[in-house]
Structure P
Amino acid sequence: MSSAVIDVPSQSVAVPGVVGAGLRVPLVTGGTTSYANLDHAASAPCLSAVRDAVDELLPYYASVHRGAGFASQVCTRVYEDARQVLLDFAGGRQGDEVVFTRNTTDALNLLASAVPRGTSVVVFDTVHHAALLPWRNVRRIAAPESPADAVAALDAALAECPEGPRLVVLTGACNVTGEVWPVAELARVARSRGARTVLDAAQLAPHRPIRLAQLDVDYLALSGHKLYAPFGAGALIGRADWLNAAEPHLAGGGATRVVNERAVSWTTGPERHEAGSPNTVGVHALATACRTFATRWEGVVEHESALLGRLRAGLAEIPGLRELSLFGPEHDRVGVVSFTLDGQDPGLIAAALSAEHGIGVRDGLFCAHLGTKNLLSKAGSDSERALRVSLGLGTTAEHVDRLLAALKSLVSEGPAASYEQSNGRWEPVDDQRPLPPFLL
């Protein structure tokens with residue numbers, strides 16, 4: 001398949017703008033170039049609409065919930081209105097709670113502390129560490145060969161669980177390969193076995209609409225920093241009973257109803273797990289991003305789909321490139337691609353892409369060590385790490401083409417600059433690139 005036949009949408013396709021789209025970065029070979037941010041799966045840039053909304057709120061910034069001042073009342077309204085925005089964005093049910101957290105990791109750790117004692121937790125070992133590590137009484141399922149294999153393996157694992165509460169941890173889209181998991185089918189099996197489900201939607205939420213009620217998932221976790229709202233907020237959305245029965249995630253002001261010399265009475269509802277002064281600015285940023293995406297999904301999906309086709313077609317033409325995949329090359333995926341290059345060090349390639357071409361990618365095991373190592377083995381690669389390219393709203397056809405040309409050049413000719421390892425990372429020798437003024 002030739003990249004020449006893959007067209008990118010014209011400028012008439014409406015996608016939200018991002019801060020930093022015009023950023024220029026210095027090159028180790030001299031001069032500057034526009035920055036090609038191809039690391040959206042780690043953290044996405046800020047939406048222009050989010051920046052504007054934060055600027056609009058900041059003059060009113062004040063305490064929430066207990067302040068009598070006008071600014072406090074404004075911030076309380078902003079904070080509480082955001083819950084319905086998040087619930088609508090996730091397609092939640094009436095009665096579902098929206099608990100604001102720092103990020104997906106925080107949200108899943110909160111749920112892990114709230115599951116009833118003795119709950120059996122079932123998780124695929126392909127998932128991100130945030131979804132793999134917080135739980136007790138874990139039963140891990142090895143990497144499946146296909147979506148149907150995943151469904152069958154989950155059914156078998158749940159059949160072997162002891163009596164009592166059960167929770168299945170699901171991933172919406174793999175952070176290594178971008179492959180979309182069969183969430184609805186897995187949730188159906190879980191329900192038939194009397195298990196609840198939680199969906200790690202960190203990688204899916206910025207790429208596709210989510211309907212929690214239609215998927216029949218009990219809980220959902222997401223991060224603002226992956227959803228173009230990098231102000232330190234995330235959310236856990238889902239059923240209230242386990243959350244209300246659990247000890248507060250944090251003990252402190254806001255989570256209490258009454259405190260006296262003899263006892264503490266805790267609140268119920270989302271405030272039970274939101275002790276301390278909340279991140280009002282971050283919550284407002286996250287809600288603004290959700291509102292923006294809710295009206296722009298068609299353009300977002302079309303933009304990404306065209307660029308992903310262009311990227312994968314070009315990668316297929318590079319000698320020695322092995323794309324990582326769990327379910328096969330034709331399976332549905334979001335704009336994330338990981339691969340190795342025979343005989344090449346992924347860390348050195350990533351460093352050269354940055355220093356010589358102004359391209360930001362990621363190398364490593366992507367906080368999914370078990371899953372990535374399995375994928376490397378499945379691809380027949382002898383590398384211990386991989387390269388990951390992840391697309392987003394600020395990605396252009398020029399960024400993709402520049403990456404493809406740079407990879408071909410690095411494979412055939414090697415880096416133009418000299419590199420050395422420092423603390424396990426490759427860096428240009430005698431790097432003279434100037435830092436931005438605010439760091440000086």
Structure Q
Amino acid sequence: MRIPTVLSTEVSAPHASTMPTVLTGVFITILDFFIVNVTIPATQLDLHASATAMEWVVAGYGLAYGSGLILGGRLGDMFGRRRMFVIGLTLFTLTSIACGLAPDATTLVTARVTQGASAALLAPQVLAILRTTYSGSAQARAINLYALTMGLAAVFGQLIGGLLIQADLFGLGWRLCFLINVPIGVAALIMTRRAVPESRLSGTTRLDLGGTVLVTLALVATLLPLIEGREQGWPLWTWLSFAVATALFLAYGRRRHESPLIDLSLFRERAFTVGLLTQLTFTMGMAAYFLIFALYTQQGRGLDALQAGLIFAPMGAGYLAASLLASRLVARFGRQVIALGGLTRALGLAALLVMVAQDSPISWLVPALIIDGIGMGLALAPIMGTVLARVAPHHAGAAAGALTTAQQVGGAIGVGIVGIVFYGSLSAGVAQAFQHSLVYLIAITVALAGLVQLLPGPTAKV
């Protein structure tokens with residue numbers, strides 16, 4: 001059955017399988033961002049790779065992913081979101097095979113960078129498809145499930161990786177963490193043609209090639225020092241890179257084009273601008289937390305990768321429960337649900353700080369982790385809903401790309417700042433370094449609750 005094209009100004013009745021099909025795309029792209037952390041020791045040993053090469057297995061994916069998201073969203077607006085979803089998912093599946101079969105570190109790094117670029121083409125289409133296919137309360141539920149899927153992929157990435165490595169099916173070891181994407185990707189591709197409607201901008205548009213180059217280079221110049229700067233001691237090139245990024249963004253702002261990569265009129269919408277800053281702040285406190293908590297459990301408590309992954313389960317349970325309730329709470333309390341999420345996270349992190357300071361048994365951390373997960377679940381979906389519900393449908397792809405870019409930039413900034421705090425305190429022990437980092441994270445989550453007050457209200461129709 002051929003599904004008709006949906007112009008950006010129209011909404012079609014979704015197929016029953018639309019949501020699980022497109023959410024598969026966001027699940028595997030986020031999962032691959034986190035699961036690789038577990039594979040590093042085994043991969044380095046198997047491929048006889050250097051520490052620098054292993055660093056780029058992680059950083060290469062994040063750099064290509066973060067710098068390509070806005071372009072990926074715009075391509076979906078122009079040439080069809082389902083079409084770009086299919087192309088991105090196909091490339092992601094193929095590059096997963098390349099990663100899983102890589103004979104050496106150079107091949108693996110190259111495949112990871114290409115995989116990140118594929119993810120950048122795939123990921124923004126998911127939010128844009130949900131935004132243009134669903135409306136009203138159905139759209140709120142769809143965005144809530146998007147956030148739920150993304151959070152579960154992040155929270156359980158390390159656990160899934162640990163389980164796959166321990167299973168060692170067919171003797172594949174770490175390679176299975178990449179090859180697992182293949183059957184998932186193929187299944188989603190089979191479903192996409194039947195289940196996912198096409199949508200694109202009406203009328204003829206052409207890509208702003210000059211603007212594309214400026215924005216992509218600006219994002220690379222922003223993300224590269226954030227990813228590499230701390231480990232290298234923030235040398236001169238990192239600050240020059242930030243300066244170049246600023247100049248490139250300013251140059252883009254002075255450009256005029258009939259079909260700009262990012263329509264700057266979006267930033268006149270308070271919901272979009274403040275929502276973008278809110279998303280940035282939230283992810284500054286989330287990605288960094290996953291990193292230092294994994295370091296604390298493994299280096300500070302001596303857990304292996306699987307055991308450390310299991311410790312994330314209570315957080316995932318709290319996140320799941322809160323995410324399922326978030327849309328109903330937002331319908332009643334609006335933007336204050338995001339603030340409640342931030343304050344709940346702060347409470348959970350403060351309780352965790354006390355437990356760590358007292359060197360409590362690892363099982364005693366569980367209540368604090370559940371509270372923290374609840375806070376994450378209450379905040380993430382309402383942020384996305386607040387932004388996307390107020391964006392015109394013809395900007396859906398660009399806005400989704402900007403929103404997911406803010407996640408990547410926020411995560412990189414948070415990891416950079418927490419890295420300075422954590423490693424700067426490491427001489428006093430892993431537990432002490434973790435405690436100092438938690439103080440920063442608590443401050444960020446409280447700041448999130450304050451920033452939310454600048455969002456327009458009411459937000460009942462997210």
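Given -26000 as the derived value for helix-only ellipticity at 222 nm (-39500 (n - 2.57) for each DSSP H run of 4 or more, over all residues; to 500), which of the supplied structures P, Q does it correspond to? Show your work: numbers first, answer last.
Working: P: -10500; Q: -26000.
That value comes from structure Q.
Where does the value 18.7 come from, among P, Q, when Kirkwood radius over Cα pairs in Å, for residues 45-284 alone is the thing being computed?
Only structure P yields this read-out.
Which structure, out of P, Q, was P(r) over Cα pairs in 20 Å bins from 0, in percent derived from, given a value of 26, 61, 13, 0?
Details: P: 24, 54, 21, 1; Q: 26, 61, 13, 0.
It traces back to Q.
Given that Rg and Dmax of the Cα atoms in Å, for residues 61-188 alone, derived from a single structure, equals 15.8, 50, which label among P, Q identifies that structure?
Values: P: 18.4, 58; Q: 15.8, 50.
Corresponding structure: Q.
If distance in nm of label points 7 Å out along Cα→Cβ at positions 53 and 229 is computed to be 2.9, which of P, Q is the source?
Details: P: 0.5; Q: 2.9.
Answer by label: Q.
Each reported figure results from applying straightforward, stated rules to the coordinates on display, with no laboratory input. Note that this is a predicted model, so its numbers are computed, not measured. Cβ atoms are built from the backbone, for glycine too; each structure is taken alone.
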